[in-house]
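The numbers here are math on the coordinates, done by the rules we state, and not lab data. Note that the structure is predicted; figures quoted are calculated from it, not measured. Cβ atoms are built from the backbone, for glycine too; each structure is taken alone.
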Structure P
Amino acid sequence: MIQTSLSFPIGEWQHPNEVSAEQVQRGITTIAAFPDAVDKLVNGLLVEQKNWRYRPEGWTVKQVVHHCADSHMNSLIRFKLALTEEDPTIRPYEEDRWALLVDSQEDDLSDSITLLRALHRKWTLLLRSLSETDLQRTFVHPATNERLRLDQNIDNYGWHCAHHLAHIEQALNAKGRYN
């Protein structure tokens with residue numbers, strides 16, 4: 001049974017040791033569909049609604065959207081590093097601090113939506129080209145010293161997309177209750 005919370009409305013990502021071809025395809029499909037799904041949820045929102053939080057002290061809708069653009073740019077780069085270098089150590093970033101920067105406070109979401117559309121087209125093209133050998137390539141996250149395979153990272157980012165879509169839905173359903 002998946003345990004959910006306001007922070008993890010679809011449950012926490014379960015780090016799989018083995019990732020099936022079906023899981024990889026499901027992750028790629030979710031990643032490909034994500035920009036349209038976000039746009040559908042946020043298109044036409046009032047500024048007040050973009051500033052609703054998904055939980056007490058959580059990010060606002062606009063911060064979630066801007067975070068996804070930032071996070072997914074980093075992820076694409078991590079995939080490219082793993083595909084072109086042997087077991088690279090990736091560069092982490094302080095996502096909570098990034099969420100406080102002026103571009104993450106912007107009420108106009110159009111740049112982040114445009115960025116997500118272009119980024120996800122490029123990312124999906126890359127992901128769909130990966131061979132079984134490519135999917136086994138790895139990178140190292142220095143904060144945990146964890147080695148992550150690309151098939152696992154596809155699963156992780158499929159979850160990440162669904163996780164943040166659920167945050168946006170949660171904030172909209174709460175109608176400002178957590179502000």
Structure Q
Amino acid sequence: MNEKYLIISDIHGSPSFLEKALNIYVKEKYNKLFILGDLFYSGARNIPPIDYSPIKVVELLNSRYQDIIVVKGNCESDVDLMVSKFPIFEIYSTILFDKKVAFYHGHQNYKSDLSRYNDIIFTGHTHISMIQKEGSVIYVNPGSISLPKDEHHSYISFEKGKITIFDLESFKEINKIIF
């Protein structure tokens with residue numbers, strides 16, 4: 001079986017975009033879903049999505065709690081820990097495909113510390129999808145599934161030797177890196 005991981009960020013309370021991502025997760029048989037923060041709330045700087053429903057997003061994520069790993073975004077609050085069946089990490093580090101990989105939201109200034117110990121760093125927060133290699137470290141941002149600041153509602157597929165950013169609605173490849 002080919003291992004692969006779905007990575008999303010910045011749901012901001014949109015159940016319809018989360019459902020699209022969860023449908024891809026199931027249909028494409030991903031092994032795990034990583035969420036890079038900003039799950040339930042739109043925050044003071046964002047106009048809420050049209051279908052804004054933090055309660056529905058809680059229900060959807062709790063129904064798949066065994067499949068997800070979540071890092072805390074700048075819009076998470078203490079109450080989110082109480083309503084979530086899954087833990088919410090500040091930073092999540094692991095080894096995938098023989099690479100040291102870190103996941104965090106991106107609003108914190110951890111980049112230099114994490115780049116010393118990791119091969120790949122996934123962050124959210126900016127709502128802009130991006131793949132960039134600096135020295136030996138690959139930095140990746142899936143953008144936002146619900147409130148993009150570029151032209152794509154987007155997600156990441158992470159497989160052995162390849163990271164690809166896809167458009168959530170058209171499923172077209174936006175960017176990729178082979179390593």
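A few notes on this one:
- Each of structures P, Q was scored by distance in nm of label points 7 Å out along Cα→Cβ at positions 9 and 145; the highest score is held by P.
- Among P, Q, structure where Cα extents along the principal axes in Å, for residues 17-56 alone as derived comes to 43, 25, 7: P
- Structures P, Q were compared on distance in nm of label points 7 Å out along Cα→Cβ at positions 41 and 89, and the highest value belongs to P.
- Here the criterion is distance in nm of label points 7 Å out along Cα→Cβ at positions 25 and 153, and among P, Q the highest value is seen for P.
- Read-out helix-only ellipticity at 222 nm (-39500 (n - 2.57) for each DSSP H run of 4 or more, over all residues; to 500), computed value -18500, structure in P, Q: P
- Kirkwood radius over Cα pairs in Å - highest-scoring structure of P, Q: P
- When Kirkwood radius over Cα pairs in Å, for residues 33-96 alone is computed for each of P, Q, the one that comes out at 13.8 is P.
- Value 39, calculated as relative contact order in percent (Cα under 8 Å, 6 or more apart), assigned to which of P, Q: P
- A value of 4.0 for distance in nm of label points 7 Å out along Cα→Cβ at positions 105 and 129, calculated from one of P, Q, originates in structure P.
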